[in-house]
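Since every read-out is calculated from the coordinates, none of them should be taken as a lab result. Just so we're clear, the structure is a prediction, and the values are computed from it rather than from any experiment. Cβ atoms are built from the backbone, for glycine too; each structure is taken alone.
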Structure P
Amino acid sequence: MMKIITFKNRSVPVYFPNEHEIALDQLHHKLLEMEYNFDFRKKWKRISKVDVVRDVAIFQYNDGTKLYLEVS
């Protein structure tokens, strides 16, 4: 399943399985925690998509590299 999330005026598609919809809510709360983290905000500008697998969000950059973030 796919949903679009917006963080700091930038929208990114988030892909997650149907049974892990609670992980999407956890991701939203984690992004709110990271709101004042300047390094994360710089990285967010280069994110092309997010995959959520159980309690881990995998942020994929435009160049293909990935950043793993625990959302639980």
Structure Q
Amino acid sequence: MSHATAVRIAQLIYNAALRQFEAVVEFFAPGMPQPLRVPVRVRARPDMGHSRLVHVLTREAQRRGIDRF
């Protein structure tokens, strides 16, 4: 399962009260009938750069979702 060929940030919300991003990350791979959807929460400032935010969300989703399989 760790050979996902595509990743998409399906939902992204910034929770200002908790100072965290809440997202749903989807992983697509050949042979999967539907994407693996992993909800994540990451504490971060709202002005974090886009590429850094995508990297942090993807790593957390991998840790929470794909690494369990």
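When distance in nm of label points 7 Å out along Cα→Cβ at positions 36 and 60 is calculated for each of structures P, Q, structure P comes out greatest. A value of 18, 14, 11 was derived for semi-axes √(5λ) of the Cα gyration tensor in Å; which structure in P, Q was it taken from? Working through the options, I get structure P.
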